[in-house]
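Novice: These are the structures, in structure tokens.
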Structure P
Amino acid sequence: MEFEYSKKTREYMEQVTDFMQKHVSPNEQTFVDQLEAQTTRWQVPPIMEELKRRARERGLWNLFLPESEYGAGLTNLEYAPLCEIMGRSPIAPEVFNCSAPDTGNMEVLVRYGTPEQKKQWLVPLLEGTIRSAFAMTEPRVASSDATNIEASIAADGQDYVINGHKWWTSGIGDPRCKLLIFMGKTDPTNHDRHKQQSMILVPRGAPGVKVVRMLTVFGYDDAPHGHGEVLFENVRVPASNILLGPGRGFEIAQGRLGPGRIHHCMRQIGVAERAIEAMCRRAASRVAFGKPIAEHDVTLERIAESRIEVDQARLLVLRAAYMMDTVGNKAARSEIAQIKVAVPNVALRVLDRAIQVHGGGGVSQEFWLAHAWAHSRTLRLADGPDEVHRRQIGRIELRRHV
């Protein structure tokens with residue numbers, strides 16, 4: 001692989017960086033202030049729609065979606081550094097219409113949706129006028145093994161009837177959420193356990209969809225996006241809402257989660273880079289025991305270790321992106337699994353060091369570090385826990401030599 005970014009990528013990097021510096025970073029606090037000033041936290045602060053409008057006018061919109069006429073025509077390798085830049089701000093991905101779970105859901109619709117499904121759901125998602133959620137994880141079973149999923153999708157004439165109990169349905173708290181992609185079993189007795197499941201499109205307003213509660217992450221509600229516990233009780237949708245066909249859920253999941261995992265990791269590199277900057281600036285501005293914190297050997301070691309680990313993680317992410325572009329997601333599954341384990345753990349270590357340098361302020365709302373740590377910690381579970389990815393990496397490696 002080439003280590004130099006393409007001309008197109010460098011041009012986008014300059015534009016995204018400029019937009020971040022001029023519009024996104026200065027308005028992070030505006031977003032928080034507007035959120036807190038609303039009568040409910042489950043409304044979208046007006047600044048978000050304003051920033052989205054500006055980004056779209058600049059052509060910084062839907063930058064993901066490789067090999068698709070709907071995106072910017074960037075490969076995974078070309079998109080990686082742009083996603084890293086966006087990852088530096090918790091509000092940036094949505095500003096550019098590149099945030100989860102919408103990106104994954106749009107990828108699903110692009111790859112597997114019918115023309116009618118694309119017209120109804122993909123177009124407004126691409127336009128950023130609606131948002132979506134992904135309903136897969138269940139509270140009653142260990143969902144790290146997706147064959148455990150108990151939710152049912154039962155055929156009934158020209159419809160499917162859906163019943164299930166889901167949680168960590170991220171995005172359902174957003175008032176703009178209009179679509180859920182739901183995974184459940186259409187053929188629970190199939191001898192092939194990977195052909196029991198299907199995915200189906202469920203309108204958010206369908207009768208029988210009930211949000212039990214919104215969940216917190218280490219006390220953060222992540223409003224107005226949020227993570228919901230949701231009941232589906234006799235939810236009836238047309239049979240035409242099935243994606244790709246009955247029994248194809250696992251196939252769709254693999255196509256969806258590969259890009260989703262690498263996007264998470266790309267953004268985490270940006271989080272770690274911002275944490276290094278914060279750590280350095282704090283260390284240079286504070287004096288302890290007669291000299292700046294930055295001059296203490298332990299601090300220099302923390303900064304050095306962080307730089308080494310982040311640069312290593314970035315190279316691993318770029319390699320995975322390159323493999324996805326050149327040999328495909330399936331052949332690159334080991335590389336994708338490797339970054340899914342390595343990168344969130346690196347980000348957590350760097351954030352922890354930055355928090356330590358910030359002292360008590362580091363764990364408070366005074367700085368963004370505590371919230372970033374909480375979010376990063378979830379990524380050791382989201383889209384598959386570390387243990388599942390390590391198992392996959394080990395098995396692939398073992399087959400290479402035995």
Structure Q
Amino acid sequence: MYDALVVGAGPAGLAIAAALAEAGLRVQGLAPADPAAPWQNTFGIWADELEPLGLAHLLRHRWSDCSAYADGRELPLGRDYGLLDNRRLQAHLLEQCRRGGVVWHRGEAVDVRHTSDHSVVLTKAGDELTARLVVDASGHRAALLRRPPAHNLAFQAAYGIVGVLEPMPVRPGQMVLMDWRVDHLTPAEQAEPPSFLYAMDLGDGVTFVEETSLALCPPMSLDVLRERLRRRLAHRGVEVRAVHHVEHVLFPMNLPLPDLDQPLLGYGAAASLVHPATGYQVNQALRLATPVARAVAQALGRPDASPRAAAQAGWNALWPAERLRKRYIYLFGLEATLRFSQRELQSFFSAFFQLPRRQWAGYLSDTHALSELLEAMLTLFSRAPNHVRIGLLRGLAREDRRLLLKALTAAHA
């Protein structure tokens with residue numbers, strides 16, 4: 001019998017399958033398509049998040065000239081940013097899986113049942129796959145995980161193109177994380193929910209530009225984002241000469257945590273690893289795979305091992321008490337920014353990116369300890385203009401204070 005069955009073969013699925021195999025477990029995987037099928041989306045990541053993992057060589061592009069624009073000023077970030085080389089990252093993880101003996105099956109998981117010592121996944125084609133633990137890494141529309149009903153989901157949405165733009169909307173060699181400038185919109189449009197430009201020079205005359213709605217409930221439509229991008233470029237005299245790739249992005253930022261007592265484990269977006277403040281999760285999936293896999297392997301090595309006990313060990317490694325508390329603090333910040341006006345949001349990010357780099361970098365990468373996260377938030381509050389402080393305090397007078405209460409009382413998974 002296999003020790004683990006991983007459902008899903010995206011970055012999170014391959015990362016956890018490879019880590020489980022590296023931990024000495026017999027692993028099989030299940031995915032609707034070939035695990036080697038190309039990933040379509042681009043994955044941005046801060047270079048310093050890859051360096052401790054020894055994976056910085058898997059960047060396709062890396063920029064040192066990184067900026068944000070807010071409140072009428074350019075804010076140099078002084079931190080290297082990169083785009084992952086999807087093909088090389090995928091090949092790297094698949095090779096780890098191959099060396100670990102991971103066996104892949106094609107199919108779609110539709111149901112799971114559990115016994116005292118194993119679980120059985122039923123596929124849409126009627127096949128049954130058995131393992132001592134099932135790991136659902138099938139994305140935010142998880143195939144098998146049980147989670148509470150989702151209410152008031154805030155979605156990140158984006159419309160982007162890779163192509164030849166003349167003149168380039170960024171400096172040669174520049175990457176722009178957020179450009180909140182709104183001079184291309186009418187005053188009435190500036191009062192509507194905001195969006196920003198995410199852009200970078202890919203070299204050889206090719207540019208990636210993406211109009212992004214950070215978080216909104218209900219989500220901003222892709223039609224609106226496409227039109228805003230067109231007008232933003234036109235306002236700066238930029239013409240699109242050729243389109244190599246079009247990217248559509250839509251995913252929830254505040255998906256509820258799965259039930260942490262169920263006898264199967266989630267991973268990646270399925271386990272709500274999406275950062276509520278940024279939307280990034282590949283960095284978390286790569287960083288947490290090894291400790292989660294080791295916890296699962298240790299649990300499965302016990303004489304009384306069961307799917308529930310192994311899953312609980314994985315959940316405890318994935319969502320210990322401190323990470324749960326940090327999550328609720330991030331969600332509080334998300335709720336506050338959802339209500340921000342264009343002016344408040346610009347001033348918020350202007351103050352945010354003028355914090356000491358270690359503070360804003362740790363916030364975005366979710367590498368702060370709880371005390372460091374609180375220190376960064378208090379520093380931001382002390383330095384922000386009054387209209388931003390008032391916007392943040394609105395949450396204390398509303399239902400958002402329940403999130404702060406959860407941050408204080410969150411228990412170990």
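Novice: One of P, Q was used to compute Rg and Dmax of the Cα atoms in Å, for residues 80-255 alone, and the result was 15.8, 49. Which label is that? The partial results should precede the final answer.
Specialist: On the way: P: 15.8, 49; Q: 21.5, 66.
Going through each structure in turn, the value belongs to P.
Novice: While we're looking at this one, here's another question. For relative contact order in percent (Cα under 8 Å, 6 or more apart), the calculated result is 14, so let me know which of P, Q that is. Intermediate values should be presented prior to the final figure.
Specialist: Values: P: 14; Q: 18.
This figure was derived from P.
Novice: Work out the source of -15000 here, i.e. which of P, Q gives that when helix-only ellipticity at 222 nm (-39500 (n - 2.57) for each DSSP H run of 4 or more, over all residues; to 500) is computed.
Specialist: On the way: P: -15000; Q: -11000.
So the calculation was done on P.
Novice: For Rg/Rh (Cα atoms, Kirkwood Rh), for residues 216-295 alone, which of the structures P, Q scores highest? Write out the running numbers ahead of the final one.
Specialist: On the way: P: 1.26; Q: 1.14.
Largest value of Rg/Rh (Cα atoms, Kirkwood Rh), for residues 216-295 alone: P.
Here, each number is a calculation from the coordinates, and none is a lab measurement. Here the structure is a predicted model, which means the values were calculated and not measured.
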